[in-house]
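Derivation of every value follows stated rules applied to the coordinates shown; laboratory data play no part. Just so we're clear, the structure is a prediction, and the values are computed from it rather than from any experiment. Cβ atoms are built from the backbone, for glycine too; each structure is taken alone.
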Structure 1
Amino acid sequence: MKRPPKDTEASARMITRRGLILGASQIGFMGLLGLRMRYLQVDQADQFRLLAEENRINIHLLPPARGLIHDRNGVPLAQNQQNYRVVVRREDARDLENVLLRLSNIVPLTQEDIDRIQKELRRAGPSVPVTIADRLSWEIFSEVAINAPALPGITLDVGLSRLYPLKGDLAHVVGYVGPVSDYDLSKLEDPDPLLRIPRFQIGKFGVEAKTEMELRGTAGTKRVEVNATGRIIREIDRKEGDPGNALQLTIDARLQNYAHKRLEGLSASAIVMDVRNGDLLACASAPSFDPNKFVKGISVPDYRELTEDKYRPLASKTVQDRYPPGSTFKMITLLAALDAGVISAEETIRCRGHIEMGGRRFHCWKRGGHGNVNLHNSLKKSCDVYYYELAQRVGIDKIAEMAKLFGFGQKFDVPLSAVSSGTAPNKEWKQRVYQKPWVIGDSLNASIGQGFVLATPLQVAVLSARLATGRSVSPRLIASVNGVQEPPRSGEPLGLNENHLRYVRKAMFGVCNETGGTGYGSRIVEDAYRMAGKSGTSQTRSRVVNNANAPWEERDHALFTAFGPYENPSIAVAVVVEHGGGGSSAAAPVVRDIALQAFYGGNPPLSAYPAKDRARISAQQEDYEAHIPPFLKQKSDRA
């Protein structure tokens, strides 16, 4: 049946509307799809390109060159040298044990080395390189390169490694570097990513450790293209990091070298300090060790040899070890008494060889006594009884205050390991530490640098420097950082009566230059360089035994400290010879010889020595010149 026209028209209009709606929907959908495609392909292109790059590109850290260390004259103390090494990536080595076995035919590998490699590989990611061996010779390095096709996963690398040209001379000062350990990482809340690089080295001791952040530098980066398994296909680009800061120390390498030579065969330490600005010119601890062995990885036998040596070569005796300062402390007691007004320069005290106190005898070193002694002779002849009397008059608290003014009981700010503060005891200190009251016998012992009084060789040198200048001069070890000079440490005036200081200086001059002075046998003959000094002998046992009859470990420590030249002081020197016996016989000659080397910037003329010593000194100088490293033969800047 034929449909009416009206129905046909209505049907056509409905179809048209549906078509329009459907077409509009399709157009709208296509428009939205186009907008989304534009958003993804144009607006978000950079982000998706970066995500794609991250799947294909890896960024590796490049260790920076460690900052160099030089002495005051530019002599290198810590250098970087090319280091040929072999590394392995776990994902590239299909059969690691077999690869290491074949490699051991070229590169000497112990079972300890193999265990270490496997441990580091387990900790590292599959594509992170782990060092198998470093510091290889060019011959071995080349042989590994030739056999590389047969050693899957093994790659060759050239980096930088630390070298200490003067070996043991600066071991206790400059220190050494070593691989980052788990213990090192445990001490840091947010470790530098550099420290995660296997076998990356950081400062472990001395200046290397104390200035680690300045010497380390900042990492560089390299971008490499990798495949789906993480294997490196090619290097795209690299950006080298910034090297660490260059440090210049105040140390004079030639003087340091001589000090070590002069202390050879002894368990001893020596400090040379510029009294005008606090510069440490020499800081020698003997015997020493070769820090290069620690950089390479010291062997068990070598380390055991160091730890079992009774002379303790690993100890930094100059700043770490504390000794009773003995009679070198008498200047402190004397100044405390002068400052308190309980003694005058002219007053004499009778020395009969001992005093009795509390049912106990306190002896003078001279059993027969010194008779009547005044201020000058008390120091010159080192009369103990004189200082026992002063201790009773002035009291320990004032002596302790004066000791602190001269650096005792103070931890100096120098970038060295295990710096000790020593002890400047008083009544409060003993009660706090021992829960016992102070007694008069403690004061008598302290007055001559025994008992509870302890000082490092550095503190004894500071004592002489402050006596020479009347200022609170403090030790300085870093001269400059990247060429920027560090401020000197000449200090402020001590605030003491200048006349009192003159009395003490003149008496110390008598010690070295007047007949009867305890240091007269080790005097400097040259008028322009005469010293003022003080000997010290500190007991290590309570019973009285002659040093010659005692085992080495029970003999007294020998000390001597001095400043010079007397008329215009430039240096202070302190020497401690462990179990050396008398300070005048064991330590004073060493102080004199080191001081003359500092004054002349090298071997002084024999005319500067007493006639009795010239033959020995001549032989000593010849031996020293025969063994001095060639790059130290030039004169120092102190000549």
Structure 2
Amino acid sequence: MVKEDLVYVIPAGQYGKEGVLALLEQHPEIKFVSLVGVDLAGNDTDEKIPISTFFDDYDDFFNATAFQTDGSSVVLPGIATLSNARVDIKADPGVNWFVDYNDGNIDYATGKPVGTLRIPSFLRHATGYIDSRSILRNTLNYVNDELLAVIKKYGVKGLTINTDDIEKIVFTTATELEFWVKTPSQEVATRSLSVTQKLQESYWQRTHGVVRTALEQAVERLRLYGLEPEMGHKEVGGIKAQIDDSGNLIYVLEQLEIDWKYTGDPVQTADNEIQARVIVREVFRENGLEVTFQAKPIQGVAGSGEHTHIGIGAIMKNGKFVNLYNPDDMSQEFLSALGYGAIMGILKHYEVINPFVSSTNDALNRLKPGFEAPVCIVTALGGETPAVQSRNRSVLIGLIRNTMKPAATRFELRAPNAFTNTYIAISLLYIAALDGIKYALSSGKTPAELCAELSKKPGDDADYLEKDRAYRSEVDVFEAFTDEERADMFGKAPKTVWENFKALDEYPEKLAEITKGAFEKRFVESFKLGALTRWALELQYRIIPDNLEKVIACKQLHTEADSNPLEVERWKIINTLRTELGRDTEKNLSIFSKIKKALAVKDYDTASDLMVIMNDKMDELLNLYYEYSHNAF
């Protein structure tokens, strides 16, 4: 069967009702329809509606009355409650629709795999639209109107443009997808991975065997779905696989990345990301490999991010595209006044954006020093002067620019991961950028003056940014500063989900700013409730039991007849740690028990503080036991 015989995507606006139905009639292998709504946790709905229903009731799919789910099926805590649970689903005709094929279910009449037409959709409750897709769509509409008004009122310093000639604002966005692949049921020692990473033996290396096949097939399938992949390649993590007696690769454990082109519609960008995850997981599964999109699936080894790119441009009445971040002369200035305002707005408000970007234990496990992941709120513009173009990978969000490709100027946020709710994250980035843009343009400051404020030192006065903070570094923030210096200059990074969400109470004025648009305070509270519930449950029922297993596995290996004082002393320290972590005594409760006790009464401050202590002591225990066990023979 030739793959091109299948329909993979129905592009937005290409067909009307009759055209869509005629296309589906030509492809009877497409037997189901699924309305894909996205809740506040980023979960997408999936159901199997017979295609005959789509033919019979086509118009009903777009009026949010014919199809429902309930609050137990989607994560909307505090909104879709037990007493008011009905959630209606409305199909979105303004984006691409994808066809998901099941290669394990062949349609006998056509000999083709059975397909499901996945239509991105909105979720509506009695209180209004309450899904991630509608939040992003409504945010973009709000930012567009506000942005046009402020541009036309004040102009853009550093960029010569007739604001009356602007036809529309374009929000250019893109994401990248990093992930780990492995052969099922085969484990590899973390230290082997750590050594490989330090020796840089994997990054950009050639892929082999089934991994190469799956990667090539995934890139090709992304093309068939219209996602326009740019490349697939090896990432920093991984080890060299082995070959068994049959010539098959075993002990596969590699980190990969796939990128595709950005779009001018952030909603489509986020929809594409969901579809890309589906494609990657299915293709690698077809090749006998497991895929995980976890941010930190393996402790002590580089995690997987999903860098998110945002830009702002304008289509002029003559059809020309203008990147509004760019100054007239890119060799003399990094950014226009609008570009400086955008990055200043994001940095100023990031404490209240961060909870929605990094809302899980897994996300925060990745954001630690030493693994090329950002830990503090700081930007880089690409060099000390505009004439110098570099890339600082140690910052939270950096400017990407190339004088040879001025249309591609954008900011790259490095904190998100594959389970970040991209719809919510992009919404907040643009709403925060808008606040900074309003300041930058209304102030009348030149790009040079705004650059000086962005480049301020702690203690320097500033009209918009905070006095006691720094916001820019063109050097490696991990190498150039100590932990204490980073915290003093750029703010203290949260270590737990609870610490992260406490920022919403600590910075009420910043929270008020990012909730001016479509991301209402009720969505903030619903997202927060869901995230903290998951944090507490995962801590009690997954993290603590997993840690207890590790504590129990640290057993005494030496005997009285075969030991030395060093081994005895090491074991004494190890056993003390084991007791402190996991064993209650008549004098003290263990750390594990104290955490569970605090969670039971929702004393999240205590539980969070103890979680930090637990994590540190677990690292100490496992490192000590590794040395002890490799000496006891």
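Suppose distance in nm of label points 7 Å out along Cα→Cβ at positions 68 and 332 works out to 6.4; of 1, 2, which structure was it derived from?
2
With helix-only ellipticity at 222 nm (-39500 (n - 2.57) for each DSSP H run of 4 or more, over all residues; to 500) derived from the coordinates and found to be -12500, which of 1, 2 does the value describe?
Considering all the candidates, the number was obtained from 2.
For structures 1, 2, which has the highest computed value of distance in nm of label points 7 Å out along Cα→Cβ at positions 452 and 556?
Result for distance in nm of label points 7 Å out along Cα→Cβ at positions 452 and 556 over 1, 2: largest is 2.
For semi-axes √(5λ) of the Cα gyration tensor in Å, the calculated result is 72, 31, 22, so let me know which of 1, 2 that is.
Of the structures listed, the value fits 1.
Can you say which of 1, 2 returns -0.78, -1.32 when log10 I(q)/I(0) by the Debye sum over Cα atoms at q = 0.17, 0.30 Å⁻¹, for residues 156-211 alone is computed?
2
Suppose you compute log10 I(q)/I(0) by the Debye sum over Cα atoms at q = 0.13, 0.16 Å⁻¹, for residues 108-267 alone for every structure in 1, 2: which one lands on -0.90, -1.03?
On the way: 1: -0.86, -1.19; 2: -0.90, -1.03.
Computing log10 I(q)/I(0) by the Debye sum over Cα atoms at q = 0.13, 0.16 Å⁻¹, for residues 108-267 alone on every structure in 1, 2 gives -0.90, -1.03 only for 2.
Determine which structure produced the value 8, 24, 28, 21, 11, 6, 1, 1, 0 for P(r) over Cα pairs in 10 Å bins from 0, in percent, for residues 172-339 alone, calculated from the coordinates; the candidates are 1, 2.
The read-out comes from structure 1.
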